[in-house]
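Read-outs: derived from the displayed coordinates by stated rules, not from any lab. In this text the structure is predicted, and so the values were computed from the model without any measurement. Cβ atoms are built from the backbone, for glycine too; each structure is taken alone.
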Structure P
Amino acid sequence: MVYKCADISDADVLVEIYNSAFYDDFVRYGQCPAYGRTRENMEQSVRDFPKTILYDDGKPVGVISVKAEGPGKYYIGCLAVIKEEQGRGIGTLLLKHFMSEHPDWEELTLVTPKDNERNIRFYTERFGFDIVGEEVDGAVTVLWFKLSR
């Protein structure tokens with residue numbers, strides 16, 4: 001496994017990862033801001049939200065996108081694993097890698113759809129995130145998660 005800090009030259013690879021990871025959400029909800037991005041959208045996203053891509057034997061299998069929101073505070077904008085690799089621990093590796101690369105972290109926040117039980121279990125049971133809020137984002141009700149130390 002190899003971690004790579006993404007740059008704008010990785011936009012096409014990132015679009016492929018996002019489209020694979022979020023296709024089911026797009027079908028389920030009829031919308032998904034992470035699905036169907038253009039290369040230009042992804043290039044801007046790389047500039048706004050630093051991303052780390054995980055490669056397994058040269059194949060891109062996942063990405064984590066995190067934005068600093070103040071000293072020790074980070075917002076996880078995206079944790080995506082390509083569909084055929086989901087359930088193998090890739091998401092866990094990406095989140096643990098981020099935490100080890102940012103030892104200053106004190107608070108992590110993120111959102112995920114309220115009805116996505118797999119994601120909810122992942123964040124609450126595997127990492128100990130607390131559900132701290134709920135809001136409607138377009139046609140989707142999302143839950144806010146926070147992990148503090």
Structure Q
Amino acid sequence: MSKVLEIYIAESGASNPKKIEVAELVSGRGVIGDRYFNETGTFSEKLAGLPDKELTLIESEEIDIFNKKFNFNFSYGDFRRNIVTTGVKLNDLEGKEFMLGSVRLLGVRLCEPCAHLANLLVPEIMPSLVHKTGLRAQIITSGSVSVGNNITA
């Protein structure tokens with residue numbers, strides 16, 4: 001079953017992601033308390049006005065494979081995405097509407113690894129995780145998302 005495994009927000013681009021149990025998603029804005037909702041993210045200026053700044057998701061399985069391949073021990077939060085999923089291929093949701101619990105989203109585009117993330121973690125991220133670091137999504141309907149919520153297409 002496809003589920004929300006973990007949820008993270010970071011107050012600014014420089015702050016460490018904080019694990020939370022419930023997130024409030026606001027259509028057109030993002031996750032309350034997150035850096036992009038507050039316009040304090042590393043790429044806030046670049047993403048201003050774009051729907052794909054609202055929410056990011058990543059598959060726990062891809063992080064597990066990466067950690068095992070290189071003998072790393074990165075946490076899910078280290079990858080700086082809002083929603084960590086299990087049991088779903090996020091690439092398949094690009095361009096499609098789907099649900100996180102009762103919140104409707106639109107998969108806008110893949111959330112590719114960037115030099116900023118590689119600098120924060122390790123250079124291996126860039127070549128190894130292309131097309132594997134998740135999805136940027138637009139929030140269509142506002143609402144709460146909780147750890148354990150189902151993901152349905």
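Couple of notes before you dig in:
- Given 0.9 for distance in nm of label points 7 Å out along Cα→Cβ at positions 21 and 37, calculated: source structure among P, Q: P
- Comparison of P, Q - label where distance in nm of label points 7 Å out along Cα→Cβ at positions 13 and 61 is highest: Q
- Set P, Q, criterion volume of the Cα convex hull per residue in Å³: the highest-scoring structure is P.
- When relative contact order in percent (Cα under 8 Å, 6 or more apart) is computed for each of P, Q, the one that comes out at 33 is Q.
- Of the structures P, Q, the one that 23.9 was derived from, the read-out being mean count of other Cβ atoms within 10 Å over residues 53-60: Q
- Origin of the derived value 23.2 (mean count of other Cβ atoms within 10 Å over residues 77-84; candidates P, Q): Q
- Structure from which -9500 was derived, helix-only ellipticity at 222 nm (-39500 (n - 2.57) for each DSSP H run of 4 or more, over all residues; to 500), options P, Q: P
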